[in-house]
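What follows is a set of structures for review.
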Structure P
Amino acid sequence: MVTHIVLWNLKEEAEGAGKEQNAAIMKERLEALVGKIPGLISLTVGRNVMPTGYDLCLLGRYEDIDALKLYRDHPLHKEVQQFVHKVITDRVSCDFAD
């Protein structure tokens, strides 16, 4: 199994919406990918509850590294990614096998 963690900071305003609304849109669109991309076991997106640190976190679980690569390049993920790139200021990620 492979775990994929992504942290984002969001723009205060982008795509006609504020940070909170764009965080909710990202969560909805990303979590909707579960069951549509082979090898994607689960995907959870959550807002940071602390006043410091990154704004939003994704925790994804995949069958193996090949499933993570398939997710990364999948057209449905790429479609969501286009929106994400318009509303974020920065991103960090980490992937590990467990």
Structure Q
Amino acid sequence: MLAKKHSVGFYVAAPSTTFDTLLQTGNDIAIEERAANEVKSFTGMKTAPLSASVFNPAFDVTPHTLISGIITERGILNKPYMKSIRKYIKSKE
């Protein structure tokens, strides 16, 4: 949101193996939750109470309207992304 507000491009780096053209929206993406200890400690030192609740997603889903391009191992994909991703995947077959 800050990049868009200040007219700065925001690019997502994603290997082609992460594309799933069967999903309808970003809401369908399964997001791995990482271990709570990753944010409750640092270099073995406790930084939060063990009883503290933690939400530690491995990544978040950026709305496509905020993305300037998707950087892949073979170049940058541009809007419309579903069309670009499908074309990209087809070219790899």
If mean count of other Cβ atoms within 10 Å over residues 4-11 is calculated for P, Q, the one returning 9.8 is structure Q
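If Kirkwood radius over Cα pairs in Å is computed to be 13.7, which of P, Q is the source? Write down the numbers at each step before the final one.
Details: P: 13.7; Q: 15.9.
Computed on structure P.
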Relative contact order in percent (Cα under 8 Å, 6 or more apart): greatest across P, Q for structure P
Comparison of P, Q - label where FRET efficiency 1/(1 + (r/R0)^6) of positions 44 and 76 (r between Cβ atoms, R0 = 35 Å, to 0.05) is highest: P
Suppose you compute helix-only ellipticity at 222 nm (-39500 (n - 2.57) for each DSSP H run of 4 or more, over all residues; to 500) for every structure in P, Q: which one lands on -11000? P
If you rank structures P, Q by mean count of other Cβ atoms within 10 Å over residues 36-43, which sits at the top with the largest value? P
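Bear in mind that the values in this text are calculations on the coordinates, not laboratory data. Nothing here was measured: the structure is a model prediction, and the numbers come from that model. Cβ atoms are built from the backbone, for glycine too; each structure is taken alone.
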